[in-house]
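J.: Following this line, the structures themselves.
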Structure I
Amino acid sequence: MSTVGGGESAAALRVNAQNWQSPPFNRWAYWHVKEILPTLPIPRRSGPSRELVPANAPAGVTDVTLTSVDGSVVTVGQVMADTYTDAYVVMQDGALVAEWYAADGAPDRTHAVMSISKSVVGCVAGALVDHNLLDTGQLVTEYVPELAPSGYAGATVQHVLDMRSGVRFREDYLDPDAEVTVLARWVSQAPLPGEASPRGVYQYLVGLPAEAPHGERFLYRSAETDVLGWVCERAAGKPMAELISTLIWQPLGAEFDAQILCDGLGTAVHDGGMCATARDLARFGQMLLDGGSVPDEGDGKRTVIGSRWLREAWAVDADARSVFVASPAEVSMPGGWYRNQFWFRPGPYGDVLLCLGIYGQLVHVTRRTRTVCVKLSSWPTPQNPGYSQNTLRAFDAIAGALAGRPSAGDNPRQPGVIAGASRHGKSDRSGK
């Protein structure tokens, strides 16, 4: 049971590891994850953080208008209010344009980011490639021999980076028998019924079978990132929390420590366990926008991830598109693709890089308009296509308004979100 102060909501008094993602508890719980579940620290570096300089002429982004999915004209402020927003941050050209927090939030308070964690782990892999510690063309079993009996035998690191292994794993949050919800039970701190100790995420991965040839399809699955995280830990000889801290969070210039959930054996939940502040997610998005680099203490730049890693992700090819078209994701994100643990979609102001998580977590990066938008949320359900589409349209509209660019025309495609993470706590039909 969580411990709360005198000013907290009545719902917070009843939050626990079983209900923390169910409404109304999640509105408080997502800001207080480390008080409910075990986490590992992701320390920022000592010394100054990357400053978020306010824009010279702050814009009233909430007054920007857009056409919602039902055809009505609404404001960004209405979309934020209607989609259980906990916080948002908007940046353009590296300057802070807008920042807002709900009652339970604050600039220095971390929030569950769900599958945005996947993109961070993907960046860890990119940094390890830069350090010549990881070869994405190698088989995952070269790094993790324990996976040899599993369906991952024969899969390369790049296969799991792009979610193109042939392993069977259903990402259906409302099905209690789907692999994603079974994984949540294995991740739980509590032993499974009839067992004396927890099993942990890695033991579950070694039992997953293959159902298709590796590389022939794209299918979004949280298990792919858990395998990727395991590979990164073995390649570097360090745990994921330390890797994120030293390779991403510290060189990024993060202002606050982050955390990552762990299973009953102390293993990080790579697929969606991170908790971070909205401000530091904006810094993360700005680093992605700037090709993997950040300003150093002088007038130069410091590389966090080699620019080639991001160029390859942005540069869609026929192969990436063909497997995406054949996947369920094409229905809700037409024209998109998935590379290196990032989503991409065509927008009215150019292609957009997305880091996505269930219950409404989003980092939205548009190169052509030089904008980064972050939204943290606590939706009542893991996925909501209407909320997703309206949020994406709202951020597209903000990007266009800030850049003063004319739209490329109405996009007949309706982008949506297919994203998520397996979670701690008791699994139920709310999709945890």
Structure II
Amino acid sequence: MLKKFVLAYFKYCSKIQLRKNPCATIIGVTGSAGKTSTRLAIVHILKTRGIVKHSIHANSQSGIPLNILGIHPRTYSKVDWLRMIFLAPWQLLINWEHFDYYVVEMVIDSAKEPNNMSYLLQIIRPHVAVVLNASLTHSAGFDHLVKDTSPLRRIKKIIALIAQEKMKLVQTLPKKGVAIINLDQPEFRVERSGVRARQITYGKSIKANLRILSNFRFRYQGVAHKLYLGDVYPDYFAYTFAAAIATCAGLGISPGKGVKALVTYHAPAGRMRIFSGIKDSTIIDSSYNASPATMLNSLKLLKQLGGHHQKIAVVGDMRELGLSEKSAHKNLADWLLKYCDQAILFGPLTKAHILPVLLSQKFPVYHFTLMSDLTKYLYSHLSLHSHILIKGSQNHILLERAVESILADPVDVARLCRRGPYWEKIRRQTN
């Protein structure tokens, strides 16, 4: 009951705050993966047009209102929540931040309030909505809605429910709004009939308005555009850039200008960033989070970049997959056999579902229960010129610690994910 009151209080205050920028265009971004990367890509382009506010580290029923108010959590303790409650009315008086655009991530992990899209839409109503994808990430909250016991059919039905929930974002748009939809997601195509707003689709499909070609090339309204990037990205980032370019095209910014603006884009911390490691190694830091789809694409990039050098995958549990976690991790075991030369595992799920498969194939694999043991092994056994992918979920995994242990330049620590006193405390408390 208290939680509902606090959420309602912040929701009410944030709606008042938003009225201070009545002409601002609100862009909502949802998806199972890639939300932050896409948000930053959209911001990168929009900054060429006007003042942009965006939801940094804020995408939930509490995070979005706090971001709108300009309130930043510190420790998430009871005292911290009290501080933020008392700060909210003060922010209404003093915070007159002006912006032309507000780009907000909108995360759902259930069909029930307050963790669903309907509740988030009570807080904020975007003018432009971007739906990226739907997969098993955060699927635990949908498990109870599917009674089918067949693993394949169950996964399909859960993804359909997740897609249905995410598509509420575009289905509630006004007629003058713009819906940016991934046409390659079959479940989204089913839900498009209920969308009143103008639609701009993107994807590899020949029917997409903005078509993804090879090597980060795109075609829109008969004109091809090539994106030149300073960093290395896996192929699936093409969807990130396509969504951003399509979004800005819907706002009157030509794809040519969008592509030009993205030349200086850098991925957010912990999402496929490349670092130099000890012993002339190359680190692919994807330690922020993990899902089956992103894990597969990251391993493909490891194989591509690694070439003839040793390719090591440091893999943590993929969490919040509900009843699909067993099959998802067994699939990951097959991918590890195919795309890398050695696997270093962390977490109970990798131990239960991946380790036995790799051992049965006599594949070089090690499992660690303590992060201190993993980092010691990695530091002392790393081969010259190795390529190392480091990827796992957030909760109790925190594989940025493994990245830190083998960085060639300690200054790069500041560029890792989950920085600040709060996360330092969490890492100290986590094995």
Structure III
Amino acid sequence: MTKFTYVAIDSARKPVNGNIELDDRASVIASLTKQGLRPISIRETSSLQIGFTLEKYFKSNKVKGNHLVMMTRQLSAMVGAGVPLVRALNSLASHSESPALKVILEGVIKDVEAGSGLGDALSKHPSAFNDVYVNMVRAGETAGILDDILKRLASQQEKNATIKKKIKSAMAYPTVLIVITVLAFFGLMLFVIPQIGKILTDLGGPDAKLPGITLFMLGISNFITSFWYLLFPMIGGAVYGVIRYVKTPSGKENLDTLLLKTPGIRTIVKKVAIARFSRTFSALMGAGVAVLECLSVTSRSVGNTVYEKALKNAAIEVKNGKPLSVAISNDPLFPPIVAQMLSVGEETGQTDTVLVKVADFYEEEVDVAIEGLSSIIEPVMIVIMGGMVGLIAASVMTPIAGLAQNIK
């Protein structure tokens, strides 16, 4: 038997919380349905509770994407079923698996009870709820379609999370290869090459003439072994400085510009940005947000400062009376198909529907581009590692071959 914790709604549309022990989730759903309850959330709990856990000492203040998606879907179901907002939020807070989200929801509940709107209450927690989330919730409250807006938000978050996971998984293998290559290089330079140099000197004598490639490798090894206490802090400081610089506005802009000029990577960056723009703009338009507000929010959520500037410039032209399709038609950052599809949406009054199709198309293109880049990076990294090993082997074998000729 497995123990489950559930949240359900009874016939009076009131939330019901409880625990139950059954074989599986299907049995829990069947049991709750027989009781006249509508299940909202069913979570399996461990039958053995361990008092000492690392979570006590290593708690994270960041809300994970999957927890936010689950919370959004559950809130949508409760609101759609007619559960009062404060009661729904209290139920979600009490059953949240994320300690950080639970604390945030408790703050949101206090603000809502004090008379604030849900969107205004969420805006006080930008670490969990971004501008897109807040503005869509505000639009849903105004139009009276909060449950539908929350469903859209959950779907959009799942799509964004899927793209991020695919990019991370595609870059995981090349990253591992790079780390292994760097560690192998320093390991050889610190421990292997010095021993080989000592052996060659012992065999050939102090006046032995070594090949240039061997002298080069020995010089690098001697430098690293002699000044490692300066070299490694300098490398660490340089990496830290680059990371800090990239987080500054000018550093972020320079990095985004560089990525858009780098062959192979720029294709993926463009398609990811277009997919995010299309899906976010579509969601905001579908929620009834004004076009200029949509552009303002979307520009901050694309994740690329170059595209952010382009969308802000487009917003200025839209404010002056131009359609958005015309404003972006001459910008090389936006492919012609985006302007054409947007024009069709403006003519038919279905901009949000059209842009969803554009987002789906470019998300599929991102998948293809990532697979292509992964297939290229793998052999390139293998060639680099093989070249490093070959260079070291040549620096060792060449003087040994020379000494053999001298012995003959």
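J.: Consider the structures I, II, III: one of them gives 12.1 for mean count of other Cβ atoms within 10 Å over residues 258-265 as calculated from the coordinates. Say which. List each step's numbers first, then the result.
T.: Working: I: 23.0; II: 18.4; III: 12.1.
Derived from the structure labelled III.
J.: When Rg/Rh (Cα atoms, Kirkwood Rh) is computed for each of I, II, III, which one produces 0.94? Mind showing how you got there, number by number?
T.: Working: I: 0.94; II: 0.96; III: 1.12.
Only structure I yields this read-out.
J.: As an exercise: helix-only ellipticity at 222 nm (-39500 (n - 2.57) for each DSSP H run of 4 or more, over all residues; to 500), calculated from one structure in I, II, III, equals -24000. Which structure is it? All intermediate terms of the calculation are to be shown ahead of the outcome.
T.: Working: I: -8000; II: -12000; III: -24000.
So the calculation was done on III.
Where a number appears in this text, it was derived from the coordinates with a stated rule and is not lab data. Predicted model, so just to flag it, every value in this text is computed and none were measured. Cβ atoms are built from the backbone, for glycine too; each structure is taken alone.
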